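We did not get these values from a lab; they are worked out from the coordinates using the rules stated. Everything quoted here is computed from the prediction, not taken from an experiment. Cβ atoms are built from the backbone, for glycine too; each structure is taken alone.
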Structure P
Amino acid sequence: MIQTILVGFGFSATTFHLPFLQELDDFHIAGVVSSRPKDVQAVLGDVTVYATIDEALATDASLFVITTPSHLHKDMVDRCLKAGKDVLVEKPAFLTTEEGEALITLEQASNGLVNVFHNRRTDGDFLTVKRLLEEKRLGEWKVLESRFDRFRPTVRDRWRENAGPGAGILFDLGSHLIDQALDLFGAPDKVSADVMIQRDGGQSDDGFHVTLHYGEKRVYLRSNPFIAVEAPRFEVHGTEGSFLKFGLDSQEASLRKGEVKCPDHETGTVVTDGESVIDIEPGGYLSFYQALADSYATRRPLVPLRDALLTTRVIETAREASKLQRIVDFKS
């Protein structure tokens, strides 16, 4: 059983991590790092609550699950590795390629192992896209569009939307979309982008349209806070047909209701000779956490820091391309 410290106790910790730590026998919650001990104990009972990560690092716990605001990730991973601890860190694992390279070097000299929490690699719709591409059901792919749209026209007072390092939608939802694209296709040849602030009073980017260029093929990644109608979550177009999927993967909605198991199946549409409805693959957040337990046992990373480094390079290149308003060569 992996003795685990949960670092932070906000939405991410309680929605995406705690349910699986409690569900799986592989993990035991040995403590929580939080400035709100009463809130933690109201949920977990008499679990030990540490005021600082340094206090928790002095214990025998071996795994630290970091769910704090993004600008704190690099320093906390650094401290864990220097203490010889394993880490699961929320995305983005770090904010610059320099930070990422430093952590990779440190991990190589440490007894600790780092995984990055890219759970949306196990979204059911993404797994379906992956299968259709592997099967060449649509022929040779030419265009993939992936969107995380919302209708949130008013800025909220929270760190993700305020000014400061690690804030903004490109780091938040963009990290997921970019990681999924890189998992499918690897590093692009070029990047073009429009990263924007459109809401009144906005202090950090709230929308983006990033294009990854793979020769003549294109991946369009988008998010915007003014979309009040349902747009396709995924579109894939190839030489023999198209695939459309509407609506977000339903696992997050289920977790918000306290349900860990995969929800009822979803459907998408394939258009080749005719139009047909297909079942979406079951989502796998639980299986992702099961694979994480295996990763720490075998000492082989599931989502290594090098994957996060490539994602960060795409984000940096997208910001440069947006600023210059031109296509920028990607250097992986």
Structure Q
Amino acid sequence: MTTTTPAIAAPSPGAPLEPTTIERRDLRPDDVLIDIAFAGICHSDLHQAKSEWGPGTFPMVPGHEIAGVVAAVGSGVTKYQVGDRVGVGCMVDSCGECDYCQDGTEQFCVKGNVQTYNSTGFDGEKTYGGYSQQIVVKDAFVCRIPEGIELDVAAPLLCAGITTYSPLHHWGAGPGKKVAVVGLGGLGHMAVKIAAAMGAEVTVLSQSLKKQEDGLKLGAKDYFATGDESTFEVLKGRFDIILNTVSAKLPIDAYLGMLRVGGAMVNVGAPPQALEYNAFSLLAGNKVLAGSMIGGIDETQKMLDFCAEHGLGAEIEKIDADQVNDAYARVEGSDVRYRFVIDVATISA
């Protein structure tokens, strides 16, 4: 037996999103039913709705930045109760048995984590995301949203927040460290906020200076335009960490030249083109070129607690359901400061 809920779906690759209804499973003993309040629009939603990262499953209901309130819990759930403020990010299940799941890094599950949408669960059922009014999720993949963060600005933290918090934490951003954030978009603006709250000295590297005022308000100390070739010489050897948040092909060697000896450049963006570099750009300074993919559920909860402690939330533009296609077009044109968030109460089947 299932229940239906209003949603917004892409009926086919690249087609405009449209209202629909979807089925959600009845509660299992370890399930939580969530009344979704807000769902963030991540650039990956656009990629998947267009099947740019491989064939998608359609109709597709995107959305993995989910904030809402618990509406019901399964018979075995003790961690949550009706009325709790909660969030769901990029995953809704994993095997729970492999070394990575046991270590709290479910995103690297050997059997493959089950994505919040455009995925297939271990039960063979397709997953549908947060552009909907309700979702049913296993309790182990639900996070608590602390008081002090409004649900609308909390929603993007479930992807943009953890995607930037995890590498900054892993590579030791903090007092005495100089961090450069490449790109001031949905990911980049959260990276600046989080790195500054960690105590690091933050510099934004962007193509131009048009968002300089924003970057400094968000917590950056410096802001440089990478469109000015002299920037790479001026900043040579300056940074301990460079966090690359853009999904574009960059001159990696030039960026590696801005690292201190032993520094790390970490990529969280996923450009369609291959990134190229000269091995000597790493060897000459014991430098690291790394990647980072979201974070485990425990780390996601720590990120939410950290953001609540420091009063951090996303900079958002709240939209109604009928504005989603316009929002997609604006995301493609980098015309958002800095995350669209859907008020899902406005969805009508």
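Rank structures P, Q by mean count of other Cβ atoms within 10 Å over residues 44-51 and report only the one at the top, that is, the highest.
Looking at the calculated values, the largest one is Q.
For the read-out mean count of other Cβ atoms within 10 Å over residues 180-187, a value of 17.6 was computed from one structure; give its label from P, Q.
Going through each structure in turn, the value belongs to P.
Work out which structure the value 60, 44, 41 belongs to, where Cα extents along the principal axes in Å was derived from one of P, Q.
P
Comparing distance in nm of label points 7 Å out along Cα→Cβ at positions 124 and 148 across P, Q, which structure shows the greatest value?
Answer by largest value of distance in nm of label points 7 Å out along Cα→Cβ at positions 124 and 148: Q.
Looking at FRET efficiency 1/(1 + (r/R0)^6) of positions 116 and 140 (r between Cβ atoms, R0 = 35 Å, to 0.05), point out which structure of P, Q has the largest value.
Greatest value across P, Q: structure Q.
If FRET efficiency 1/(1 + (r/R0)^6) of positions 100 and 220 (r between Cβ atoms, R0 = 30 Å, to 0.05) comes out at 0.30 when worked out from the coordinates, which of P, Q was used?
Source structure: Q.
Here helix-only ellipticity at 222 nm (-39500 (n - 2.57) for each DSSP H run of 4 or more, over all residues; to 500) has been calculated and equals -6500, so which of P, Q was it run on?
Q
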